[in-house]
Structure P
Amino acid sequence: MYDLIIVGAGPAGMSAAIYAVRAGMSLLVIEKNPMCGGQVLNTYEVDNYLGLPGINGYDLGMKFKEHGEKLGVSVKEETVLALEDGGNVKRLKTTAGEYETRALIWAAGASHAKLEVEGEAELAGKGVSYCAACDGAFYRGRVCAVVGGGDVAAEDAVFLARFCEKVYVIHRRDKLRAAKSLQKKLEELPNVEILWNTRVKKIEGEEAVEELLLQTGEEESRLKVQGVFIAVGIRPDTELVRELVDCDENGYILAGEDCVTTKAGIFAAGDARKKSFRQIITAAADGANAVASAGEYLA
C-alpha cells in the first residue's frame, strides 16, 4: 500500500515525485515509456525553461530523471491497464502487476493527434513522423512538409530547415498560432514556404512517402515530398480515468490549479488537465500543486 502513486514521468509526474519524496510519502511512479520526460524528449531545443536556456529536450528529460534518482524516486516501466476507485484505496492493474494506493496523481500527459487521412497509418515510420527532433536527421538534403500552425509545427519547421533542402509548412488557416518569435524565425528562413488555407487529403507512396494530395479551397494539387511531419495538436491520455473523474468534451480532466478532480483522492497534473496554457514549466508547477493537495487529502 502506497501513500501516493503517480502515473506518468514527464515534467508534471517527476516534479510531483520530487515533492512527494521530500514530504515523506511512500511513493511509486509508473511510466509506460523507457525514459522519463514525456513530450519534452521530442523537443530539439527548449529555450523557455527557467535557468536552462537552449537546453536539448532529451537532456532536460534526463535532468528530471537524475534529480528524482538522487532523492530515491522509484520509476517502474509499466503500462496501466485498469484503474479502480475503492474509496480510501485506489487499485491499479499494470502490465507487470497490481498496486494499491491511498492517493493517485494522473500525470500521463498527452499524445500526438493524427490527421486521420488515407496513407497516414500505412506510411507511419516510412516518411510519416510526429517528431522532427527524433526523425529529422534522416531527411538531410531532402524536401519535407510540416502540417500544423502552432508552436510545435513552427519549431519543427525551423529545426528541419537547418538541413533539409526545402520545408513546406501546410496550414489550414490564413495565419499561424505559433508564438511571434517563432513566426519571425520562419519568415527569415529562405528554404521555408508556408502553404496557407491548405489541407492534406491523402499521403501517397509505395514503400515510403512520395507525394501529398492537397486541397486549397476548391482546388486540389500535388506536392512531392520525402517526409511529412504532423504537428496538429495533442490528445490527452485519460481514457482510463474518464469514468472516474469529470472531463471536458475533448477528454481533458476537469481540475483547478490545485489539481483536485471530482473524485476524492485522485488528482490531475500536466497536459492531461484542462488548462489554458500547456508548457513544461506549468506542468512542473502542476506536479507541486498536486502533491500539496494530495498531502492535505492524506492528512
Structure Q
Amino acid sequence: MKIPWIFHQEYDIPLPKNHRFSSSKFGDLYTLLIDSELAKDADVFIPTPAKDSKLVRVHTREYINKIKHGNLSVEEEKVLGLPWSKTLSRRSYLAVNGTYLTSELALSNGIACHLAGGTHHAHSSYGSGFCVFNDLAYAAKNIISEGKCKKILIIDCDVHQGDGTANICKNDNNIFTCSIHASNNFPTVKVKSDFDIALDDNISESNYLKKVQSALNICSKEIKPDLVLYDAGVDIHKNDKLGRLNISSKYILKRDLEVLKFFRKKDVPIATVIGGGYSNDNLELAERHSLIFYAANQVFNHKKMNT
C-alpha cells in the first residue's frame, strides 16, 4: 500500500542562529525521506491552512488573532520560545491542519504520517515550548465534531509531557489523553492527562519499552478508539539536546513498532506526528525522525529495512 505522507514546503521557519529549535528539521526530514527507499511506497499530500472556524474549537479568538497579526507581548513570545513572524504564523496554520489531514487520511487508509506535528505544549489561550497551535487537540476535536469518528486516543511519547493537550481535552469524554514522559523535564508544572506515566531519568531501555507496552494495554481498556493520534517524539534519544533519557535509535524504532503493531492488530487507524527532537546535527535529527516512517512501512507493508 501507499502510505500517505503529509508535508508542506513552508513548514520550516526563520530563527536566530544557535536557537535550540531546529528551524529546518521538517525540510531536512522530507529531503531524507524522499530520497530514501521508503518513497516508492508513499504518496505525499499537501495541507491547506486551517480556518479560524476550526481553530476556535481549541483556541481562544484573542490568541488566534495574536498569532495571525503578530500581537504577542514580549512575555508571551518568551513563553512560546519562538519569535513571531509572518512565516511562523502561516506555518502554524498549515501544520495544525496537516495533522487534521493526516487524521482524515488515516481513517481511510489505516495509517498516515505527518512530517511535522506534536505541538502539545500549546494551550487554549497561549503558546508554549515552541508550540503555537495544538495540532493534536485540533485534529481530535474537529474530526469528532464533524462526525468522522466518535472516540480518539492520543498517545504521546515525547520526552516532555503533553500539558496543553491534556488541558484542552480534559472535559472531553470522547478524547483520551495518554502521556509517557520524563518526570524531571519540561514543563515544570504538569497537567493531569487521562493517563500519565512519568519516567525516571535513569530508566533502562527495556523498562522503557515495558512502560509503553503497559500504557497501550491500559489505554485500550479505558477507551475503544476509532482513531489513534500517535506523537512519536524522538527527544527521548540519548543524544537529544533537551531530553533527559538514554534511549537509542534501536529502541525508539522498537517503541514505534510496538505502538503501530498494537493498533494494527486491533484494526484501529493511526495517524502519526513527529513530535520533539533537538540536535545540532541536522542529518542525525532527520534520521531519528525518520524512524516512525520506517516502522510504518514495516508494519503496513511488511518491509523491514536497514535504518
Structure R
Amino acid sequence: MKKDFLTLLDKSEEEIHELLNLADQLKYEQKNGLPHKKNLAGKTLGMIFTKASTRTRVSFEVGMYQLGGNALFLSGNDLQIGRGEPIKDTARVLSRYLDGIMIRTFKQSDVEQLAEYASIPVINGLTDYAHPCQVLADLMTIREYKGSFDNLKLTFVGDGNNMANSLIVGCIKMGMNVTIVCPEDYKPDRKLIEWGKKKGKLTITQDVIEGMRGADVVYTDVWASMGQEGEAEKRKRDFEGYQVNLDNMAYTKPGSILLHCLPAHRGEEVTEDCFEEHAKEIFDEAENRLHAQKAILVTLMG
C-alpha cells in the first residue's frame, strides 16, 4: 500500500520521530561530507506549483538530486490541470510517468483527491489548511536547539492559518504545550482546536504578553498569506499589537528561540532588530527544510 504525506494528523508520534531521526542522519552525512545512499536513483518527482515558492521548490529539487533522482517543475499554468482537466485524471496520468508527486496549492481537498487517484506517493508541499513539510523542519530545529520536546511551550503569534493548524498537531503529538495568540476572528481551524484541547495542552488567547510568557519557542508568520493580498490593509489593522519584538520576547524563557517559516515582512509581524537577533535559528530552520524533506522522500519513494 502506497504512503502519502498529506497532514501530520495522518502520522503517528512514532512515524514523526522516525522522520526526524532520518532527517538528522541525512543532515549529519551532508555536513560531514559523507555520501548519501542514492536511494532514489532513477526515480523522478513531479512538483506541481499553483502557488509561488522559494524554499519548497529549491529544497525538494536539490533533495532529489542529492538522493540520486530527478525533479520536474510543473507549473499550474503549464499543466492541463490549469485549463480544467480533472485532478483525478491528472493523478492517473502522472502516476504512469513519475515515482512521486509533490503539490503546493490552495485547497486541501485538491491534494486529498490527487492522493486518492494517484497510485504513487503524494506529498503536501503546502495548502491553505496545512503545511506539514514546514512543521517537520520546525520540529527538527526545535529539537536541535532544545535537545528534546519534553515540557516545552511553543507560542504562535499571528494569523491562525495553515502554519498554526500544523503546529498545533505536530507540537502536541511531540508532547509540547501550544499557545496560539491571535485576534478573535483569526483563530485556527475549529476542529483542530478541539483536537488539540483533547489530545494535549492547547491555549487560545488574544493577550500577547500572557501568551508569550514562559515560552521556549516563539513562532510567527505573515499576516496576509498568498491569495490574501486584497486583505492586506485590513489585516494590518486587525493585527495591530500582535507584532513580535524585543520587548515582548523579554517575557519568554531565557534562551528562547524565534522561528519564522519565511518570507518575513519585517516591520509587520516581526521587527527588524528582533528578526536579526534570532536570524541564526530562523535560517537553520530554513536549511532544515532540505533535510526534513529528503527524509520524507526516502521514506515514501526509497
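Read-outs: derived from the displayed coordinates by stated rules, not from any lab. Source: prediction; values computed, not measured. Cβ atoms are built from the backbone, for glycine too; each structure is taken alone.
Starting from the value 2.1: which structure in P, Q, R was distance in nm of label points 7 Å out along Cα→Cβ at positions 50 and 66 calculated from?
Working: P: 2.1; Q: 1.5; R: 3.0.
Answer by label: P.
Here Cα extents along the principal axes in Å, for residues 90-193 alone was calculated and came to 46, 35, 17; which of the structures P, Q, R was it taken from? Spell out each step's value before the answer.
Values: P: 56, 32, 25; Q: 39, 31, 24; R: 46, 35, 17.
Answer by label: R.
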